[in-house]
Structure P
Amino acid sequence: MTVGAVNKITALCLFLAVLVVYLMTVAPTISFWDAAEFITCACTMGIPHPPGSPLMSLVGRVMSIIPFYDFRGGGYGSSAYRINLIAALVGALTAMLTYLIVVRLITRIAPFGRRRLHDGIILVSAAAAALMAAFSDQFWENAVETETYMPSLMLSMLAVWLTLRWEERRENPSSLRYLFLAAYIIGLGNGIHLYVMLIVPTVVLIVVLARPSWFRETRLWLVIAGALAGIGLLRLAGGRGILYGVMGLLSLAGPYFIARSSRKVSRQWMLTFRALLLCLSLYGIGYSVYPTIAVRASKKPAINEGNPDTWERYTEYLDRKQYVHESMYAGMFMRSAGAGYQFGYMYARYLLRQLPPWGPGIDLSFTNNRSSDAPGAEIIVRDTVRVSLWLWILVLFGMALHARKDWRKFAVFFLYFLLTSVGLVLYLNMQNPQARERNYFFLGSYQSIMIWLGFGVYGVLTLMERLAARLERPVVTAGGVALTAAALVSMVPAAVFSRHIDPAYTNYQVHDRSRNWIPLDYGINMLDSCPQDAILFTNGDNDTYPLWYAREALGLRRDVRIVNLSLLNAPWYIKQLRDEDVTVPITYSDSFIDNKLCGDNLLSGRTRTWSPEPQEVSIEGMTWKMPPATVGAVGGERIGVLTVSNIMVLHILKENGWKRPVYFGVTVDPGVMIGLFEHLSMEGMVFRLVREEAPKDRYHIDAPVLD
């Protein structure tokens, strides 16, 4: 059997082995955070939070109707389980692509065919890298629930593998199809998450270094510079929507221009330009999945965040106006937190956690001062990470080996590492504190580390081979290398069964979601705690998305109207609540909502003005003091300000007039309850609004409960 055949069989076996483990640990239903929202939107073809993931919704919808069998005893599983299988499949594919990429990178410096033992070393090294990646903390976590980062990484690695395949066959003109396919794949990836764009500089640099003659003409760079300037102007003038509209036209015009060109082109710069134009066109064709958001929004699905069914709302949806009110690029130059927090606590801590404590190690402690959470109190959060000295020495050795033997490929992957680590830390500019751990942001940098870990294993094994070969005894040489390989590969079971994430559980147990029904049960219990036709106020992701899934995907308790207080600040959401089938008592007109309530003008400011001190409010037998959301000063005078959500809660309560029971989720921050906390009585998993002041022993809490 040829080494090429063995390589393919090994890649397939790796895929199947990793897939089996992922299938054993994949979640049987929804998870907390965004996973439940993505699954609900896939089941109902709804619109998730901006900027959306239309390809994820389309593929998820297809998966949800295929009766995949859950071999763990769950029968054919729920629609959520079937959609979660996407994560398991793409996770196993990414592990396989990691193996293939490492093999291709190593064979650039040491081709197959020298010696069988050496060929085996290459395969073992690549397999070790792939398995360590597959069972690292974030890889595994993103492979057992529906999220966007693992599919994005898979498409990124697929684009890299296609580009490397082109490079290997670049003397054959027909190999350009690999580059064209890579451009299309990246365009498709945008329909899942913009994370895939971080691989573009790496792909471009591989092409430039492989074919520098294509890019020597000054005229080509002038054309590219002009095109980039035009793109920048379009982006500034009309937002992302205008830009993508023009890209859509180019997607059609590019192939047409090339096909209709009758004059033979012989100049290299023009050939390069035509190839770039075709790549851009294919990218646009892949990205053309995005307009499905507007199509689905026009059908008024149950989950319709941003309601992007008009051009204005569509562009605002793509620009994430719901969350971002200023340029994140501009914000990079005004840091929101200290470097120790952003680069240490929120990145280095995550990076070091990806490798298990294998061999001798040291403990590194990361601290975060969260005193701002509770003024007047000092809150120091500490997290200790066990760092394996041997594994990180292997990584550094692999980086040095890669840089010395093939500096060009080292440079392109180091660029990807920088973009997905330092670059993202600078761009995201995370404030302290964050609502949750943000380790998933940096998945691409963890992937780069695993590639160099494979190089480190290869370097150690080849060094062992050379040392043993001096004995001039082939059997001893092969035996020594095999023992060394076995010792190194033992880091894989160490990764699976280590306790470095949570000392009480192995890594397998930490990532085993096979019996995790808590998010679904939590959502159902909250709904079942409400009587018929209740209005339930929620605030965060974890007290909203599970309820959306239970209500919209499973059809449970559709009589309960869920009102998310965070979204209640948006005009489109207020109108949805007012106009949908199970309506909320809202009488404000579109004009009032858009211009007087949610606008950015002086009139809206006056509408939201409130006393700086709590002001007494009455609703049919219930009187309480409603505080402002914030207090500021204008001309030396203290002025209170209400949020749109505050005004809407008060309006809904007045219009409801006790006709329907009103509830708040137990995780809602009392700070957004407009002073109603003392009028809440706990019933099951929710607080019921009552006219009389409820004694504290009726809900058994002494402090606000935060989401």
Structure Q
Amino acid sequence: MVRSHFEVTLKIRISFVLFFIFPSSFYLACQAQGSALPSKKAPFAKTNARSNQACISCHKKQAKDWQQSDHHKSMAVAQTNTVKGNFNDQVVEHYGQKARFYKKDQQYLATLSYDNKQQTFPIKFTFGHFPLQQYLVNIGQGKLQVLPFAWDSRDKNEGGQRWYHNYSSEEIRPQDRLHWRQPLQNWNGMCADCHSDGLVRNYDINDDKFASQWDNINVGCLSCHGDMSAHSKQQTTQQETKHKTVETSQSISKPMGLWLRKLGEITAHWQGAARDNQFMDNCFACHSLRTPLTDGFKHDKAFLDQFSPKLLQAPMYYADGQIKDEVYVYGSFLQSKMYRAGVNCLDCHDSHTMKLKIDGNGLCLQCHSAETFNVESHHRHTENSTGAQCVNCHMPTNRYMGVDDRRDHSFKIPRPIISKQFNTPNPCLSCHTDKNNQWAENTLINWHGQPAEIKETKLNFMRLQNGGAISLSQHMAIIADSSLAVISRATALELLVLYGQVLDAKPISAYLTDNEGLIRMAAASVGHLFSFEDKLHYLTPLLDDKLKAVRIEAARALIEVNLAERSLKHFTLAFKELMSANNVNSWRGEGRANIALVNMQQKEWLSAENNYQQAITIDRYFEQGYLNLAEFYRQTKRTEKSAEVLQLALKNLPKASGVHYGYGLHLVRAQQHKIAVDEFKLAHEISPEIAQYLYTYVLALDSVKQSKRGLAILLAQHSHFKHNKMIKELGTYLAQKLQDKNAFQLFTSH
């Protein structure tokens, strides 16, 4: 029931920092894309680095293939054979920010100016190579930053061979968190471990500086195969003793099965010994949106023993699981039927060039019947046309970093009815831009008949993802449905936090012992909502889980629980892992805030205050840092300090919706309701997609006797929030209060 009086409480909104969290406009190149052979004398390199050279000397075919890969060009020292950009005294400008790219004394240089401030930087490294190349400069404290202008490496007839700004459609001023000198554009923290072999960040939390090192400057043998020095030594010994054996039996990969189609089948199935696809954890280590739990990663350790992945939540994914923001491949591929059938990365990608094994539809026809799928009766487009390509319907692209088109790996079937209901992309309309979803739906029905009915649990999951209202029993049914992708079920588990109350652990307990690590991790992540007794009973065993991501979630939930003596040893070890992960990520605001949250749970108030302050010191434009510090002062009865922090936030971040919202709540507590309305209005106008801001704004209007205006605003926003339970309840309440029958019917009709 919606209360007629104004009663809203600000909560500390901190989640464990996700290593690659950034909006879709964030163009830092964080995929393994490209560079040259290692140089042990290069800055930041380890002095006793392991090398790929021993591998290359024997495995010449693999080395030649690797040199064609993006991995080989992921990073390089800036020199003539690696720099692709035009440094022939080129000047570019973007919203008043200027850059001059030129060479002097055989050195590549960039002079950047903004607001009468000018500084020149030597280009230290190239970063990636195609379809764009970015450049790294050293700004001190061991910090390598990505310049705000990138080189478009595509052919000129594709719009390439030009300098362009990473945020081509907006101005990024120095007072913006996405400005190139800020932590979110920092190579050491954001991207380094996926662009070089054996990278360790070596961040000094006390001095806010890096001493980052690597084994090899680019992504080579070591990243996927680990240290093979013993194997290399054995081979050398064999050669020295004139043995003719070139490779030991352990290095020879024998096929243990094949993808085959039996007579009458239209799709292949794996025939032979069960596939061991654990090696994909190594691929996922970089091709995922994730939080690092260690400084650097090992090729032979499980993904969830080194990372905590971002699941399918908005705004990174659409309600149906299609990719939206820059999420890489892990989250989409785990949704696919192919993943569940046992398909792995190397079924489509060569193991060393990483390029597609076959161009065009032939890649899909390795497993899917050409007679069924590569015919006009299926794709309904002219043979060999754009519309006849499997990937254009089942792997639509999103463009990132201005020029980089990446395909969705969830391999979904176009469903216009879902696009209509949940406002998700429909690949039909990416070509037929003059049409709509109703046209697409009618056309597909005309071609292929009525589509299969969508399972209720799947629909409810999309409703949940879209901010819609479902019951707890419907929510639990999603989690229990084993026909859904594991990552979807894990996401639903994680979203139990939306209930914001004490959860009954018993219905969740089975998932805490599930065979799937992703399910255990997600179930443990809501453990902080269990009662003390349930935490003790259900979470304590997870302190000894085989996966670090699970152990850390259990430790986080058990910090305030009095554990039995027999459990303290496991808790101490898991808690140490939790704090180590926090420290690894403490180079940015979220990491410091996470440390402060643990300090608060331990009632270490001075340490908590210091870490909250450090969050906005090292990451000055980190919005949530100010809100967390203000809330900390409020909870510790220092209201004036809370107000000061919020006012500083308004000064530094005048366009941050969360700051206006937080300050509005502060004003409400100070009984300044009319002024608070203006702050809530600004929050809603800056971020109209956030239901909480709309809800609070309208509730505030009601509290100052402007209920009619509030109802009018809700009616105007109804189409955007018609599935939102909170908005529907508020609309129903105001309609009843104002005796508006039409409005009442509208808010109660769905």
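What follows is calculated from the coordinates using simple rules that are stated; it is not laboratory data. Computed from a predicted structure; not experimentally measured. Cβ atoms are built from the backbone, for glycine too; each structure is taken alone.
The value 3.9 for distance in nm of label points 7 Å out along Cα→Cβ at positions 412 and 548 was derived from one model only; which of P, Q is it?
P
Identify the structure, out of P, Q, from whose coordinates mean count of other Cβ atoms within 10 Å over residues 356-363 was calculated to give 16.2.
Going through each structure in turn, the value belongs to P.
State the single structure among P, Q that was used to calculate distance in nm of label points 7 Å out along Cα→Cβ at positions 316 and 484, giving 6.4.
Computing distance in nm of label points 7 Å out along Cα→Cβ at positions 316 and 484 on every structure in P, Q gives 6.4 only for P.
Output the label of whichever structure in P, Q has the greatest value of mean count of other Cβ atoms within 10 Å over residues 268-275.
Largest value of mean count of other Cβ atoms within 10 Å over residues 268-275: P.
Work out which structure the value -16500 belongs to, where helix-only ellipticity at 222 nm (-39500 (n - 2.57) for each DSSP H run of 4 or more, over all residues; to 500) was derived from one of P, Q.
Label of the source structure: P.
State the single structure among P, Q that was used to calculate FRET efficiency 1/(1 + (r/R0)^6) of positions 212 and 452 (r between Cβ atoms, R0 = 30 Å, to 0.05), giving 0.75. List each step's numbers first, then the result.
Values: P: 0.75; Q: 0.05.
Derived from the structure labelled P.
Identify the structure, out of P, Q, from whose coordinates semi-axes √(5λ) of the Cα gyration tensor in Å was calculated to give 42, 34, 29.
Q
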